[in-house]
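Readers should treat all values here as calculations from the given coordinates under stated rules, not as data from a laboratory. This structure is a prediction, so every number in the text was calculated from the model and none was measured. Cβ atoms are built from the backbone, for glycine too; each structure is taken alone.
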Structure I
Amino acid sequence: MARKRTLRFRMLALFRRSETALLALLAAAVVVLTFTGARSHAGLSVPEAFYAALRSLGGGSPWSKYGTLGDVANWLDLLLVFWVGAKAVMLAFANASDAALARFRRGHTIVCGLGKRGRLLSEALLYGGDRVTVVEMDPKNPTITLLRSQGARVVIGDATSPAGLQAAACRRAGRVIAVLPTDDGNASVARALAETGPVRPPIFVHSADTSIWSMLFDITGEDLTPFSVTDSSCTDVFLECDLANQDEGVVLAVWGTGPLAESIVIRAAKVWQAESHRRGCPSPLPVRVIGPGADDFATRRMALRYPGIGALCAFEPVAISSFDSAEDVTECALDGRVGCATTSIVATGDQEQSVRCAVLLSRCLPEQCQVVVAVPADSGLLALLLTHDEGLANRVKVVNLSKALENPATLLGGKREELARLAHEDWLRAQLAKGETLGNRGSLRHWEELNDDLKASNRDQVASLFDRMLPAVGACIVPVAEWDAEPFSFSSAEVELMAEFEHDRWCRERADAGWVLDRSLTAGDTERKLTPWLVGWDELPEDMRHWDRETVTRFPVLLARAGFRIQRERAAQD
């Protein structure tokens, strides 16, 4: 069904893009046929025939005098008039029409808010086959016409009131997504949905402030799922700069002091806490925050919002007046204290500033320093520079923050979907480090390019973690909220038990996919679906057992990348 809706969306989008051309072609056909009939059948002069052809567009030509060509032109003109008239009526009564039709929908997705986030998310959902109803307060929003042309219903109303949501048939919806400009507005949508009745769909609330996620979970339970485009984009940032695989002594430089830089630092602290504890050598991550107000950012703002984070990050603020000054950025980059950072992340939050800063850093910093730039949207200038400058392309890694909105399955799929993606990317990085080539076989691809079977395999591994492994050792998954909480670690007995569970899961997955045991092999044969490892845990060689143990011990790091941590069930109940 979803594939049919996706195909319908593509056909509708193609029709909408070519509609103006079709109308022009139809009008030209009416003019040409009338002109030709007036000349050949009625014997009119060229000026007279041309005048008759122009009159034909308004229905003012006597087509019966122009023979068969005139009759064809007559019918085409009727079609043209009906088409244009229908479009005019639809535009005039679009709001009333959508409001009436939206009440009869069922199983649809309601998107509250039609700003940039709402538009991108709605378009991605439509492309994926969802039926989308948008609730928007401003009837003059120019995006309304665009989304209607793509098949969405747009209801003009207040999404923060129960009446506004009921107008979009919220109680029969499959899900509600709140992407208003402010976190407070999105929380108001959740409150309004709760007032519509006891039976209501799940709601996804955009909340840029990840520090309150734990409180939201405690208040709403499973009814509400917070998500953040910026926080999800940080996953991509730290897939490009992998702190988990850095040697001791890594120094992180964050160029920016706004909300984006804050999210970057938070995610870095989560990953570093889990990875340093896994290695058994916990130490704070040196973080140099560079930008206007860096001192306030490091010494006051982060400490107030995230108590205890100072134990994980050793902040070194470096204040500069502005990122707009190439001289200031260059002078700071050439400072030996700043320039020795292992990784530099440009997160100013401004498109032009970020591009300019990243290019300057690539020229000034030592070759061993990696530069990652997080841009709010696609940058044509940066793409052009990277295409024509191989050296720059090798130095600078780009993360487009708006890409998260273009993949709703990962953004709204909850922690399980994000963890499945992270587990695959983690495995992919390990394979590439061993000398494998990207795209060499089906599994050696990034998550977006994997086929459905391979994605299902990663989801199955995460489902096993949630539903079997963690319950077996009395643990659960919660958002990271207490920065000074004791890092979680599995006992050796728990690692052994969970590794055995992981191997059993892998065997079931392979058997269901048609793989067969062949003890004569020393490695798996993908083409013939033969493997020597389709045996019980007791028969598995020690090196393969070690692989499963490594997989289990990396789960806390993967969870940290997604903004979660493991804790004992008793602690959760207390």
Structure II
Amino acid sequence: MPLDAICTAALAMELEQEITGGRIDKVQQPERDMLLLSLRANGKNRRLLIAAGTGNARVHLTEESFENPAEPPMFCMLLRKHLTGAHIVSVFQPEHERMLILLLDTHDEMGVDSRKQLVVEMIGRSANVILVGEDGRIIDCMRRVDFAGDAMRRLLPGMIYRMPPKQNKLSFFDSSPEERRALVAGADLSEPVEKWLLDKLSGLSPLICRELSYRCGGDYGLLPEQLDALKETVENGEYSPCLIMRDGKPVDFSFLQISQYGETARAERCTSFSALLDAFYSRRDRQEQQRRRSHELQRSIKNARDRLARKLAGQREDFKRTESREEVRRQAELVTANLYRIRRGDRSLVCENYYEPDSPEITILLDPLKSPQQNATAMFKEYNKLKGARQHLSILIEENERQLDYLNSVMDELARAESEKDLADIRRELIDTGYLRRQKGAKPEKRKEQSPLRFVTDTGLEVLVGRNNVQNDELTSRLARRTDYWLHTQHVHGSHVILRCGGLEPDETSLAQAASLAVYFSQGREAGKVPVDYTMVRFVRKPSGALPGKVIYTDYHTMLAEADEKLAERLRKQ
């Protein structure tokens, strides 16, 4: 859900305490609609994330790390010029809008002290970040709004900054109990309470409207009491940041306990609104960013996989037809044994089938345009053709099955890619294996060594996880010691996992946690308990000519394990 006005008020109160007086040391723009300000405030290094995308606009402190583009965007360079070294005077919410303004003490182009504003508008599709000078004029903004189209207002450098137009509704923040009761008294009782609240009062989100309706049982007579209680909560600043979880995934958030979902969802209390927004958006944004980045690559792999699957289906159908080859050979031998019975022009031969017990009669169809000898020769030729096709098709099918399995493994590693570097490694791997063409005139990229993912178990043993098929090979064949333990999900695509144990037998805790990581970094992540094979690295080898990531192993044991995201994050931080 987008931030509503009440959540924004709570967030402004929290940030005012956390970052007021802080100094901006660095400005970054990891995404087109995202800024990251590195601060030094209250003796701590903090990072303030400002997002202005549709559906994810927000401002909060974050613990997440982001990958920056090679070249900073123009807006980022402009902000670095104006904001680096600036001090945050205050953070406030203007006029109970879904906006936050950072008031900044900085310097102008001549080095003279000046006060600027960084305005963050979090209003649906109009979300924006605007830098306003001391004279109230726009210096620049993340999204310029010109005179084209039907925009409500223009946002261009040099123009006077004006607040967004107000909604034609009664403000929940500014309303008195009498005004709210008079408004409820004139309500259309046939209209659902939540819809009426959303239409008549500004500052309330759809979630809060539904919650008020749930608490009053859909009764307009009880609604004023619920509105009064909510207003008292807001005025007293009694906020309770809650993350609403369903099936282990965050689906919504609020500033108060939500009860409308009953047993279908649970509320998880967060320590702060920054922690709440970080938990809710970080995973969703990371997945969405990777989806956008990997869309073209995923489409290329999917097309290659679908094309190969169609070819494999046709080959299997042809292979099935070769099963009749022995019957063709028998008929050819029966025709040869009964040539004296056949006359030119005959369309069939009726003879004893001495290949069956009691030699029952069999009817063999003939080509009337061929002589008896030519019919027999054609049948033997058809038999040899089917025999050769079966041998050839069996090789093709085996090879194409390996290729299809490899493409499925690439699709899996693409789904788990965490950064642009991971995508670049996958793209390079597909070029090396011939599934993608190198762009015309492009020089071969120098491969940058990327370390495998590193984890530390609760007992102090190191666990390494491959990011892609090429790295899986390097991890197992080069980096791992022969006495380390190798883990992989059984019959499921996933990363190679190495448990480093220094030549000793690993303890049960470390082995179980490494197996959980093997499931987490595989296609079986959502499948519950998955069998995981484990053995010493010396029993794992790569066959000659095998595709990236393919190995064979012996002397292994199997255990059941389940993916655990929280465990993975904890072991990674250790």
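Using the calculated result 52, 30, 27 for semi-axes √(5λ) of the Cα gyration tensor in Å, pick out the matching structure from I, II. So the calculation was done on I. When distance in nm of label points 7 Å out along Cα→Cβ at positions 27 and 475 is compared over structures I, II, which one is greatest? Top value of distance in nm of label points 7 Å out along Cα→Cβ at positions 27 and 475, among I, II, belongs to structure I.
Sorting I, II by distance in nm of label points 7 Å out along Cα→Cβ at positions 131 and 371 from high to low puts II first, with the largest value.
Please state which of the structures I, II yields 7.7 when distance in nm of label points 7 Å out along Cα→Cβ at positions 235 and 555 is computed from it. Could the numbers behind the result be given before it?
Working: I: 1.8; II: 7.7.
Comparing all candidates, it corresponds to II.
In this comparison of I, II, the computed figure -16000 for helix-only ellipticity at 222 nm (-39500 (n - 2.57) for each DSSP H run of 4 or more, over all residues; to 500) is attributed to I.
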